[in-house]
1. When mean count of other Cβ atoms within 10 Å over residues 80-87 is calculated for each of the structures P, Q, which structure yields the highest value?
2. Taking relative contact order in percent (Cα under 8 Å, 6 or more apart) from the coordinates of each of P, Q, which one would give 23?
3. Quick one: helix-only ellipticity at 222 nm (-39500 (n - 2.57) for each DSSP H run of 4 or more, over all residues; to 500) came out at -3500 when computed from one of P, Q, so which one is it?
4. For structures P, Q, which has the highest computed value of FRET efficiency 1/(1 + (r/R0)^6) of positions 24 and 88 (r between Cβ atoms, R0 = 30 Å, to 0.05)?
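Laboratory data are not the source of any read-out in this text; all were calculated from the coordinates shown. In this text, all values refer to a predicted model and were calculated from it rather than measured experimentally. Cβ atoms are built from the backbone, for glycine too; each structure is taken alone.
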Structure P
Amino acid sequence: MKINYHNKRFRPVSNTENGETSEETIFHYKQEGNVLTSEYSGGQIVKGHLIGLVSEEGEINMRYHQVNAKGELMTGICYSKPEVLPNGKIRLFEKWRWTSADMSEGESIIEEI
């Protein structure tokens, strides 16, 4: 089954401590062809954007930038692997790395709402 993320909304359900997203962060995905974009905000995130490429398997290779509540501009790289849940919603398992600040890595899980 080919996954299309267009007009889907996601919310984090877990994140490592060095991440900035939380349950209050909402991602609004748009997809044209294999190009994925999203605006997101909420919690510690004042405003964020991401752009990525979706593979045939629905995996996403993305780059993101965001302004946090401290007024800092943060950037990173993320790779997401999808799982389609029994209810048809999508869960994404994400491995990410900051390309700013401490350059640390983390993992998060976001789910379609």
Structure Q
Amino acid sequence: MAIYITDECINCGACEPECPNNAIYEGGVNWQIAEGTGVSGKYELETGEFVDAEHDNEPVSDEFYFIAPDKCTECKGFHDEPQCAAVCPVDCCLPDPDREETEEELLARKARLHL
């Protein structure tokens, strides 16, 4: 499952540089699949929608740091645990129960993001 950031976030930004997929953004900031990945051209989002990898997607949150779920791999293939959760001083980076994914699915996403 993807990780999400709860509204307990204190906007410290400790998580952002730790993400190997560049999936973490400051509240209110548009995000792109291409940022920090090897993806170019068309990319299929988890909704089934195809977007250009450089397309600006709407922020998940306007108030707090957020994780773009289409880019989150729970750090599978990079680290033993999600790095955002490891560095968060208020423990607000949690597994998203609405996005349960297997390790194989997360590793497949990592492979698609980092060609």
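1. Biggest value here belongs to Q.
2. The correct label is P.
3. Q
4. Once FRET efficiency 1/(1 + (r/R0)^6) of positions 24 and 88 (r between Cβ atoms, R0 = 30 Å, to 0.05) is tallied for P, Q, the winner is Q.
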